[in-house]
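These are the structures, in structure tokens.
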Structure 1
Amino acid sequence: MVYNSAISLDFIESFTYRYSRDVFNRLRLSRILEAARNLAEFRIPVYVSDIDAIVMQYFDEGRRRRFIGFEFKNMRRDVALKGGYIKVNGKQYELHYYFSKMLGFTFYYLVRAGREYFLWNVETAPAEFEWLGDRSKGTYDYYALIPKDFVARIPEEELPYYLKDLIFQGR
């Protein structure tokens, strides 16, 4: 891609600038919320997260809509796979689960590990939560562990066909 002259450097610069501003805005909002929490009389735990994509589909000439959320992770296999489980951030997972239940829409996790993807619906896949990792390496955190039996394992080249069936043909 670096040598692909079909993509203008101005476009890449503009995209990179906008993306970095988004990252800074998320950090800024987190710090503002932390400052507001410190000013508050009561200590109420807060977790801030984002959603990678929300898809809205129209049916019946726009009279009916369907919403689907996606969280996309790009992980090394040795990080994503833990025995018979897929491992993702636990607090973020809880937030996505309860948010999708509250609003009544389908929410999928899509984890890319190497040349394959792991996909599951947060509402139908059971999750176990554990504190895992090594404190000395800074990897100790709260994780959601999703049993592989509830996860679709999809080779990279088959992902568009799988999503076609899942999203566009009501699977």
Structure 2
Amino acid sequence: MGTSQQPTPPKNSPQFFSEVTSASTWMRAIGVLILAVGVVVAVVVLSGELHHQVGAIVSASMSAALGIALGFFGISNKITLAVNPKQVTLGFRPIWKKVIPRDDINELAAADLEPVQFGGLGLRRVPNRTWGLLFSGGPGLVVSRKSDGAAFYIRTNRADEAIAAFRGALTE
């Protein structure tokens, strides 16, 4: 499991719960490796080693850009969960964020999550309006929406604390 940070909100903040979970070390290491390959390919392209072979230059340039972008993503991705009296915010930084208004929350419950339920790790969408945000298996929670029945499964070691914060925000 990656690192988890629990920022302390200011005393006047309406924030009840906040958690940011980084990817596991092995996932970030793969990101570094992909980034390094992208940089090496970019250096080859920029050094002129391809001797004006337009197709090879274009192909290598695209590969370098993709490798660098995927590498940075692999290093920087994080799962975020935040609750305040007006909404619940879920995120898979830097690419996805979902804000669920307080009045659209149908239910929340503790759950044991396994990557196989969602077809792998990360931000996953499976049939029946179901989403998974997880870097590993373990405890988590489910937030379901009233509007469309969508269910969001979020991996957190602080499931009980998150549920208590959700209930506090919903009964305010």
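Every number in this text was worked out from the coordinates using simple rules, so none of it is lab data. On a predicted model such as this, the values are computed, not experimentally measured, just so you know. Cβ atoms are built from the backbone, for glycine too; each structure is taken alone.
Computed values, structure above
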quantity: At a computed 3.2 (distance in nm of label points 7 Å out along Cα→Cβ at positions 53 and 77), which of 1, 2; calculated: 2
quantity: Mean projected area of the Cα convex hull in nm² - highest-scoring structure of 1, 2; calculated: 1
quantity: Among 1, 2, structure where helix-only ellipticity at 222 nm (-39500 (n - 2.57) for each DSSP H run of 4 or more, over all residues; to 500) as derived comes to -10000; calculated: 1
quantity: Answer label among 1, 2 for the case where Rg/Rh (Cα atoms, Kirkwood Rh), for residues 21-92 alone, calculated from the coordinates, equals 1.26; calculated: 2
